[in-house]
Structure 1
Amino acid sequence: MAAFMLLIGRVYTFYSPKWVFFGIIVIFEIGSVICGAAPTSKAFIVGRAISGFGAAGMMNGAIVIMVNVIPLAKRPVYQGIFGSVFAIASVAGPLLGGAFTQKVSWRWCFYINLPIGAVTLAIVALVLKLPEQKTQKSLKEQFMQLDPIGTAFFLPGVICLLLALQWGGSTYAWNNGRIIALLVIFGVCLCAFVTVQVWLGDMVTVPPRIIKQRSIAAAVWFSLCVGGLMLAVVYFLPIWFQVIKDATPVHSGIMNLPTLLSLVVASMLSGIFVKKVGYYTPPLIACSVIMPIGLGLFTTFTPETGHAKWIGYQVIFGLGLGLGMQQASMAAQTVLPNKDVPTGVSLNFFAQQVGGTVFVSVGENVLVNKLVSGLADIPNFDPGAVVNTGATEIKSVVPPQFLGVVKAVYNHALTEVFVVALVLSCLTIFGALAIEWRNIKAQKDR
């Protein structure tokens with residue numbers, strides 16, 4: 001998904017957003033069908049790759065369509081709604097997936113996309129009206145404007161990075177030759193990609209004039225940090241509930257609702273504020289101040305932490321996250337001309353995806369290292385039994401006399417992961433302060 005996001009942003013720049021979005025949904029649906037019907041793991045992987053390609057163009061496509069149909073001054077409210085729907089889907093998706101897996105079949109986690117996608121396709125085809133984008137360029141010129149040279153370096157580079165992060169510390173040790181080779185290839189491809197972007201000027205995936213723009217660079221930094229901390233919390237907080245509070249996977253999802261609800265409320269209020277005042281920078285700064293408070297409180301979790309505290313801490317975190325999560329994208333829509341907005345928006349979403357991937361991997365390594373070191377002192381106990389066991393199965397592999405100690409060690413390890421998220425939340429302030437103060441009301445022609 002992350003690997004194709006910038007390429008698809010480039011496609012949105014030159015072709016009709018309506019029909020690109022339509023095609024992206026069709027590709028996602030095809031991938032979902034293959035996943036649902038997959039007879040083998042190889043077929044499933046192919047389906048996931050296809051659906052990931054489609055998903056890579058959905059979020060930025062929705063924003064690009066919004067840019068084309070809603071005036072800039074009214075857009076913050078709709079952006080707030082977009083953020084709220086995204087937050088709801090992020091929590092509801094795993095809950096529905098768990099319910100389908102337990103009650104029907106895991107295949108319905110993918111088949112459910114088909115009727116939803118069909119309705120969406122009908123709406124896009126019949127209701128959405130956008131001006132047609134006609135081009136006089138030859139097929140060769142159209143192909144070259146999609147930056148095939150840069151893409152040839154970018155895609156394998158990102159894939160190597162993601163594989164290294166996925167395998168490092170779990171499947172293979174970090175000093176394993178495979179991981180080192182993947183990281184070296186990523187570094188070489190990154191250098192080559194940057195060289196191509198500078199060399200070819202505007203005919204590239206990320207034109208230098210866009211990334212050099214102060215607000216865009218700051219927004220990308222902000223999105224990278226927010227993506228990292230958000231995915232870390234979404235991934236590791238349910239583990240805390242499952243291990244420390246003995247919650248089931250479905251119940252742990254429900255216990256995440258305070259974050260979801262406060263995020264939805266804050267996202268809506270943030271959109272209304274920006275529409276009324278005209279400036280998106282204050283919510284970004286408020287986000288960078290409030291989020292660290294909530295995440296700092298997460299680091300105080302103990303096995304004895306009660307409902308009132310973990311609910312309250314989530315509310316503080318969710319409010320902070322909701323205030324700023326969508327506003328980095330507003331910066332791209334405001335400081336860039338409309339033709340460059342797809343690239344700016346795609347950069348933000350790409351940064352979020354990469355941040356999430358990188359720092360979930362970092363969190364996993366912190367968790368494993370802290371578990372191994374903390375459990376090593378327990379006599380006649382194999383730390384690997386805990387490290388290699390799912391969160392809900394801890395009781396089945398840990399003798400009753402050690403369960404209290406193991407939970408305490410696990411709690412400490414998870415709070416160290418939350419420290420990583422806390423550091424990221426503090427780093428967002430640099431992006432928030434660097435973004436220019438632009439009044440969306442002053443740009444009445446957009």
Structure 2
Amino acid sequence: MRTDEPAGCPFTSAADEDFDPFSGAYHEDPAEALAAARADRPVFYSPRIDHWIVTRYADVQRVFADAATFSAANAMDSIRPPGRRALRALVRHRFAGAPVLAVEDEPGHRRRRRALARPFTRARVNAWEPRIRALAAGHIDRFAERGHADLMAELLWPVPSHVILAFMGIPAEDIPAVHEFSVSQARFTWGEPTEEEQERSADALGRYWEYTGGFVARLREQRFPPGWIGHAVRAQRRDPELFSDNYLRSLVLNGSTAAHETTAGAAAHAVRELASRPGLWAAVATDPRLAARAVEETLRYRPAVVSWRHRARHATTLGGADLPAGANLLLVTASANRDERAFDRPGAFDPHRSGARRHLTFGDGDHVCLGAHLARLQVRVLVEELARRFPDLRLEPADAAGDVPNTSFRTPARLPARWPVARPVPDPSGTLKSLP
């Protein structure tokens with residue numbers, strides 16, 4: 001967790017003082033909000049959150065690549081340090097989370113990542129496509145004849161939730177607990193919660209921590225425990241020093257939360273970007289091969305994960321800014337993905353773009369997201385199934401009620417949509433005909 005004192009006393013401009021990652025322009029579109037910074041002050045200090053804001057592609061990529069200079073250890077620290085009430089809630093639940101893949105440094109990170117990577121190979125993940133497609137189709141069947149739905153509540157939340165829980169080996173009946181915790185964690189870790197909100201989020205975290213203990217214990221009782229966590233349990237049997245018990249529980253906690261939250265958000269943004277351009281939505285409906293390119297461009301142009309965090313191990317210079325040892329960095333990957341120095345016409349949404357896959361939404365280097373291919377697969381299938389079933393889908397206005405202001409994640413609470421439904425009417429012959 002960060003301290004209350006900034007690492008050093010950097011000079012800040014009025015614009016830097018005004019930077020607010022919890023509301024306003026940054027919350028709506030981080031890349032656009034930081035356009036001026038990318039041009040004039042690519043790395044600047046924000047006293048509001050005691051972080052240096054990194055906006056350009058080359059600088060963000062350097063931080064990801066240079067593990068000798070920059071540590072990932074602060075990636076899951078709370079932006080606002082927990083207050084006494086929140087800490088008491090964590091103690092009450094005996095919370096003892098361990099740093100796992102996303103926040104680990106060497107020594108140890110590569111060894112554990114290799115031990116956990118096998119279930120994420122392309123071939124193993126691709127084998128999930130029929131199951132994901134059937135799951136998506138089944139959810140769509142439930143609301144297709146209605147002609148309208150909140151796509152978040154009825155499709156884009158439940159499908160990734162079911163997939164990642166099944167992938168990890170978690171029973172489907174535990175989905176509500178996972179979803180409640182994921183929303184709480186976004187506010188607790190990356191938001192600016194009140195003391196009361198912190199306490200509620202800490203209590204949700206603690207209750208989910210207790211759940212992970214029972215879940216891992218049940219897996220240990222099985223000779224061949226299922227899922228990714230079962231794979232980790234088997235690896236621990238072979239090498240007890242590889243993972244501690246708390247490490248396994250933390251894998252459950254972080255993996256189940258991050259994977260379904262970010263995938264749901266990515267799918268929502270893909271649908272929103274395509275459906276707001278009727279020509280593109282129609283093109284995806286008639287040419288499913290376009291869906292994969294559209295998903296990749298969405299990940300670049302409108303990512304669900306807009307930033308990540310690192311810390312300077314020692315004093316260094318980045319983007320012309322002198323960073324003190326211990327400086328916290330907010331790597332705004334959404335801004336890097338629209339850097340004019342890295343992409344041609346970065347402000348245009350173009351599914352036919354060459355090189356969109358160079359985006360930094362999944363990170364880079366040793367900490368690139370282990371589940372990136374699984375996320376891409378799910379989003380593509382969801383877009384394909386929606387476009388196939390509803391080629392005339394149109395989105396309806398939705399306010400931001402329910403959205404959780406935070407530095408790093410952008411998942412809409414609602415995504416209402418409508419589409420025409422054929423309705424049967426009698427004709428003079430006494431048979432039924434369908435009218436749009």
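Points worth noting:
- Value -14500, calculated as helix-only ellipticity at 222 nm (-39500 (n - 2.57) for each DSSP H run of 4 or more, over all residues; to 500), assigned to which of 1, 2: 2
- Of the structures 1, 2, the one that 4.1 was derived from, the read-out being distance in nm of label points 7 Å out along Cα→Cβ at positions 351 and 407: 1
- Here FRET efficiency 1/(1 + (r/R0)^6) of positions 231 and 287 (r between Cβ atoms, R0 = 35 Å, to 0.05) was derived from just one of the structures 1, 2, and that gives 0.45; the source is 2.
- Identity of the structure behind 20.1, 61 (criterion: Rg and Dmax of the Cα atoms in Å, for residues 87-326 alone, calculated), options 1, 2: 2
None of the figures in this text is laboratory data; all of them are computed from the coordinates on show. Keep in mind that this is a model prediction, so the values were computed, not measured. Cβ atoms are built from the backbone, for glycine too; each structure is taken alone.
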